[in-house]
Structure P
Amino acid sequence: MNNQSKIALIGLGAIGAPLANLLYKKYKERFVLLSSKDFLYTLTEKGLVINNEPFRPGIVSDREQLDVPLGVVFVCVKNYHIENTVKFLKEIVDKETIIIPLQNGVYSYDYFKKHMPDNVILEGFAKGPNTKVCGNVFEYQKPGSFHIGSSFSEYREDAEFVWKLMKEAEIDCFYDNEIKKEIWKKLMLNVAGNAITAITGIDYCMFKQSEEVQTLCVRTMEEFIKVASSQGITLTENDIKDVIDYYLSFNVSKHTSMLEDVLNKRPTENEYIAGYISKLAKKYDIYTPNIDMLYSLVKIKEDVYLGRI
């Protein structure tokens, strides 16, 4: 990527809005939002507001709109939009474009690797943004931190390049040499915490007030590390302690993305978080009663408010 290439983001939500805001402030006209034509009206006609300020980057929905190639694309859509996002990106990126999926879990990365094998696909995730989304209005106090890297040595120079690009935009970003393990550790946090918040309505600052919640989280993570082990990922009791300490560190309100989805009666990523681990557990004959229960309760709740049952 050269200094003329565009920096792009697709998926303006809880993760994407803070990241887009910081990238746009730093890189100005070099930064663009990507949008399929299906969502173009929503972004252009209603106007975007982030932290009470108008947000007006360039919006690109067709390759012909680009005067220079896309160098880096941050993918922040929900997991259930990945298939359509890949179809769209195939029509707009070059083979030299670096792509960074930032979804919870491992589904998006695996899908990109399979369907866009000619591109450099980095690995990454976001942690801790407290974005509230209301239509085209976004508000956050903490943009969160971002972790990127690559499990493949030939892509690590690309990962370091993107890390520097983000650091120059004053984004709290970490380059992880063991990114795959860190992604699974973040997924463990999601499996244990997201479903509990979605079912009960509590946020992270309430975790320290409930021994029952903490106990359920620990038992869920103990099941999770057995499933992770079947995939060659080594997580330990120390990793469980790190996650619990993270939960207990919050003194201000912090909704999980799944709780925000439930409160706003939107589809959740339950299938790609607890659902994914539950299916792996069954495949390898691993007993995961707590994970199965949390998955089922969120699914029932979602099915009710979406009118599926």
Structure Q
Amino acid sequence: MLSRALDHIYGGSHASTELQMTHVYEAPPALTVTAMANLVKAFDKVGTLHSSLSALDNPDASMKDLGDLVTRDPLLSGRVLKTVNSPFFRTAMEVKSVHTAVNILGLVNLKNLIAFGVLPYSLYRHPVHRRMFKGIWQHMNATAITAAHMARARQDLDSGTLYTAGLMHDIGKLVLVLLMKNPDENADFPYNLNLEYENLTATHLQAAWVMAKSGGIPGQLKALVLDHHLPALIPVQQLDCNAEHAKYLTVLFLANQVAKLISPDGTLLDDVNRLDRLDPSYREIFSQAEAREILLCPGLIDDILANFRVVQASLN
């Protein structure tokens, strides 16, 4: 299935520079901007996420060091223990030690819990909003794990930066969910930029732009979050960036497409048509052969699906 997905992603022709670009850069209506700006205030802690997660990427840090770090934060300590003792982990007996819990969770899952702690989850009171939050948050985690995996395989990219960029790339969707008043119980979040704009008079990229203006997205990640759709929309020669950024952007784009194959209930979807196509100009940055070698590793999907236990536990 992943092999067919890569054939689809790499099988596109050159993108039209007008395709969905209006919805990427055009400012939404003033009332929508005001509504988003009011909601964005609740996401003020997201701006600290990159620095918080970077502290865990020290290669010399042991699991004991990570446990010591967690114990200094009572809220995080409680979240870690609650997660490990949830039915999703099925531990033989109750875990009472934060250090033991950190060892059970591992680094990636610990990052997930730290990231979840900066989100205003209590705002999602409507059952449909909560369901949409869950699906979007799971996708963001899958993208983060995939992007970090690709960075480690390449060895010329910072896996911590790409992990955080993956976690934040769809942060605008979490804002837009809250704009949906009295949604139908069977409603799904719009699956592309056009439908977002039609239904909500804004896209998640525009919501992220509002968040970035308020300082809610760290400067080093802002361009990645705001540009993550561009590899499907414009040739690489038209990107207003250096070669390093183009490389990070291509990896984030590919990770995002792979993550779309993971359903909200943790199963693999057999629907490659839901994936965007990469403009051929990016193939020199990341070839299909290299993508196959890295992404067809069985351990990647195992890591993504295992992370679903932590997401499920934190949301319950």
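Only the coordinates and a few stated rules stand behind these numbers; no lab work does. Given the structure is predicted, the values throughout are model-derived calculations rather than measurements. Cβ atoms are built from the backbone, for glycine too; each structure is taken alone.
Using the calculated result 0.8 for distance in nm of label points 7 Å out along Cα→Cβ at positions 272 and 288, pick out the matching structure from P, Q. Source structure for this number: Q. Each of the structures P, Q was assessed by distance in nm of label points 7 Å out along Cα→Cβ at positions 8 and 216; the largest value belongs to P. When mean count of other Cβ atoms within 10 Å over residues 40-47 is calculated for each of P, Q, the greatest value falls to Q.
For which of P, Q does helix-only ellipticity at 222 nm (-39500 (n - 2.57) for each DSSP H run of 4 or more, over all residues; to 500), calculated from the coordinates, equal -14500? Of the options listed, only P reproduces it. Across the set P, Q, relative contact order in percent (Cα under 8 Å, 6 or more apart) reaches its highest value in structure Q.
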